[in-house]
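What follows draws every value from the coordinates through simple rules; no lab data is involved. None of these values were measured; they are calculated from a predicted model. Cβ atoms are built from the backbone, for glycine too; each structure is taken alone.
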Structure 1
Amino acid sequence: MKKTNLALLGAAVILGCVLASCGNGEKVEARNPGAVDSANGDISVGVAKVGRKTLERTLTLSSELVPFQEIDVYAKEAGYVKDLTVDYGTHVKAGQVMATLEIPELQAQLKQDDAAIQSVSDQVMYAQNALTRIEAQHKSLQLQFERLSGVSKSKPGLVAQQEVDDAEAKALASAAQIEEAKSNIEAARSRIAEAKAKKEHDQVLFEYAKITAPFSGVVTQRYANQGTLMQAGTNSSTQATPLVRLSQDDLFRLVIPVPESYVRYIHVGDPVSVFIGSLNRKFPGRVQRFAVDVKEDTRTMHTEVDVPNPDRVLLPGLYAEATITLERKANTLAVPIQAVNQGEQNTVDVVTPSNTIEIRAVTLGIQTANDAEVLSGLKEGDLIVVSDRSGLKAGQQVQPKVIELVGVPGQEENK
């Protein structure tokens, strides 16, 4: 029994040593890809060639889609819903009639307006007839006066002067009646214009019995039914109920709070990639407007991205991730970010043509999750060390091996 236990214990110790040896070897390989070349003693290092690529520095912010515009539609005049032609989900065009109201008071008023116009028109006709009659009388009286006056002048004493004076007075009186009749006609015509203007005003109000869509969109809420009494939405003293809620659905807004450190990169017209996780799709958008100030409480700037929705795929309230390109450099010199020794002065380990290490200072530009732009210090084709550099020194002889690098997925900055 004791021999068996000792045998098992020895086997366990041997197995543990083997596993520990293998584990240590794996850890060293993962931690330090460089290894000593058994032939000449040079350290093998992983290198990459300095090349050119397009670098983008992006910012991803989360928000929810909201309709470009959304309103509750009210009645301008009070009335009963006679016809309701829309419901939840109904798509309408701008100007389309959504409901018709029954407004008895306005209908009665329009009839009164017609009666008033007719009455005043009759007055104008009466005044015109009176004018015609008075003008005929005046013509006769004026002719009689002229005859008597002529006889009195040609044969004095034949006609009494009193008779001439009476004829003249009658002619003058008829002339005054003509002017009065003309004034009556003008006054009646003015009343016609007033009556017609009132009817036009009442007709405009009556047209509000047809409630139309102010813009194209979709009905997302219905508040009334056929027969509902709608109060005028223009009267703030009444608790008016809207007819429907209308949302524009061919264009959405994405309101994103841009942190103040990124405000300087935001411009109207900047392209934005909008990812909708629930649809697993990306949609194009653009920065369309932003507040030119930073909120004190959040230290962010209100920014709006317009997202077209011509196929009506997007819906209000969908969660979205907006990716904005902050900076972009095309065909620029770049190195893997892991090759840079970052500090007060950024450096890289360069493998010279003679396979020795040179510590070279570099000036960096745009930095992404995987790469950094090189403004100075390197040229295209240089070999730089991308493996562990902790044991390397300037002038040290190495054996370079070009390796493939796997980039880090995802965006650089997420808020």
Structure 2
Amino acid sequence: MASDKTHQFHPSLHFVLFPFMAQGHMIPMIDIARLLAQRGVTITIVTTPQNAARFKNVLSRSTESGLPINVVHVKLPYQEAGLPEGQDNADLIDSREFMVPFFKAVNMVEEPVMKLMEEMKPRPSCVISDFCLPYTSKIAKKFNIPKVVFHGMGCFCLLCLHVLRQNLEILQNLKSDKEYFWIPSFPDRVEFTKPQVPVRTNASGDWKVFLDERVKGEETSYGVIVNTFQELEPAYVQDYKKARAGKVWAIGPVSLCNKVEADKAREGNKAAIDQDDCLKWLDSKEEGSVLYVCLGSICNLPLAQLKELGLGLEESQRPFIWVIRGGQKYNELSEWISDSGFEERTKERGLLIKGWSPQMLILSHPSVGGFLTHLWMELDSRRNHIERSTAHLAAVWRPIP
């Protein structure tokens, strides 16, 4: 999918894309929109005005080059879902108590989306929806068009989910969270403990409703597209295809569609560092010497652990880039970095980015040899694996509960 080959144009086709409103989900969906539009498919992206603004520049460059990409806006029902006004993206959720209301809100826009779809020209041919938006199944059914589910994680995780859902008794029979078990019918013998697997047997309330609807939405979809590729995990791609009756397409890594530096530098939000300054710093380092540290847009590590991470970077004596997000906890971390002398002691080999970073630009640079990042539940566990595979990096994963 992410190739430069010229394909036949299909001007009568109209795909409507529904990205989930989180950075790790929106970025690859925007790339998919561009890849499809390059093949002559009319694309409409449905999102909120605030999220659309994050990708205004990259989409403007695409439309100015002649790509048929449109964006339509829908407003979230904040009050009805119990969500504070303006929290349109997962990285804006400032308290865990609002995470479930956020998932509710993004799935409560069926009626306005129906009206938008009725007005679209040409008539929509297909829905491509993030797996976190199960309401889109009703949209596709209403218009009698296929729905394809998009996953940013790889087939390893998807196959794990599928097998465990078919064998829930394995988890239910475990005596403790420390007990190891292996997943049956897996290409490799892989052992886990219960907290390590992306299946929740104790979910309740609105969260259980969402999880059940998500599974149903995927099972009733026409097929699945995955941001992975055959060579990365051949056995798992093959077995997941069998589990889905063949309707699985490994189309990644979709980030390869970003050929120009301006597109590599975009990550939805404006970067907190000038692109040229970042490249100048990277150019000054030896090939493969830099460790890039970014724990994602929804990191919830205790301050003490973040301090230990900083001390570890200092003790490593290696060049590093450390991305530090905003919020109260990170304001406290920034104070520690300054007051403890950490920034002064590491200024010759460390680059601190306090805010958003041009991640793809950094990962694709030859001086970067390692990537320390996060695994947050099942939702984003494979996205950065794809990114680092395109940049030929070693990676270290830090689970985020």
Structure 3
Amino acid sequence: MQSDDKEKKETAPLTLDPVAHPPKFRIFSLLRETPPANAISSPPPDGGIQAWLQVVMGHLVLFCTWGFINSFGFFQAHYEETWQVSASQVSWIISIQVFLLSFIGSFSGRLMDAGYYRYCLIGGFTFQTVGIFMISLCRHYWQVFLAQGVCCGIGDGLLFCPTNALIATYFAKRRSLALGIVLTGSSTGGLIFPLVVQQLLPKIGFPWTIRCLGFIVLFCFAVCLTLARVRLPKRIGGPLMELSAFKEVPYSLFVVGIFLALWAVYFSYFYIDTFALKVIGTTKSESLTMLYIINGVGIPGRIIPALFADRFFGILNTFVVLGVFAGILLYCWIAVNTYGGMVAFVVCYGIIGGGVQGTALSSLPTLTTDLSKMGVRSGMILSIVAFACLTGPPLAGALIERDAGSYAYACAWGGTSLILGSGFVMAARLSMSRQQP
């Protein structure tokens, strides 16, 4: 009998289950994810301190990821001036960063479903902070491409999709509002990072200014790790990708629409600083002010549409309306040739474009009824959209160069893409309505 027991112990399979093998060190207790056993069958709480703390955590994640990305207008102008490279070449840095942010979503989203959100959080912030600190040491274009484009992009990809999917599991009726608040982190980050740069760059130089940005991200990481809590039990089985989702007509139409819309919506955020300097003839300080405005007005631009979507119109309908208006505004950008006109455009597009980004990402969960698959299905969409983010800014830069520095071709492409994308999302909405009993 004793020999049988001994044999069972020796042949027992190894497991990393934190419940069966509780961590011995306090640092590992931060990685434990033990949601209630009945969480999968209980509806989302739609509120409460724990749910809203996740919203705060998500806001900080977006602050450090998309907020840093939305500040790229400063880097675009700085790199063009420092290394005398074309706008299209510089755009590849931000394009690869946004591509990796979205493309890695399929993998990181599945990790969230499997119960490894904290590992994504730690890995993501590690890549992000290391990448930012490495930027301060870069002396050549290829070094910045690796540090800011690749390293930060990997970190963003590990953070973005799992965080959105996590927030969606806490809310149902108020999901658009919750995700809208989370997504305002991209605006607050896009507002604060350029402000820090403007204040510190003349005093301490580029390297230490970038290191200060890295310390801000590091502080946010500590707060996020403290607040993050997973609600649903991990889903052990299931494939990395659920290809059967593409057999659903609404899902496929939605993917095409979001691809076209996000192909163009970020164009103005990355080029507004360069447009102000080279076309309008502003000072460096005035061009940075455009970044403050376009990101600052994006805060109400993300929250107000989310409120209307939850209460009145629905998230997909709201996205369609905002997408059409954003496309029209990009056409209007062609006529801007004065400082006052540029301010008016930046205010309008900052509000509408922020709403497009917020409703696009908030609408991902509407295509998923099974909350346990929220991460993988959202990640699949983001992985496809990644190719739009990869090619959009360089294409805009190439069109600007083709038009001898004029933004007319790029604006026409962007406006057309946004309007077409809105049409496909409307088709997805109508298809969903027909399928409902």
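Of structures 1, 2, 3, which gives 6.0 when distance in nm of label points 7 Å out along Cα→Cβ at positions 193 and 305 is computed from the coordinates?
Answer by label: 1.
Of structures 1, 2, 3, which gives 3.8 when distance in nm of label points 7 Å out along Cα→Cβ at positions 153 and 177 is computed from the coordinates?
It must be structure 3, since only it matches.
Quick check for you: by Rg/Rh (Cα atoms, Kirkwood Rh), which of 1, 2, 3 is greatest?
Largest one: structure 1.
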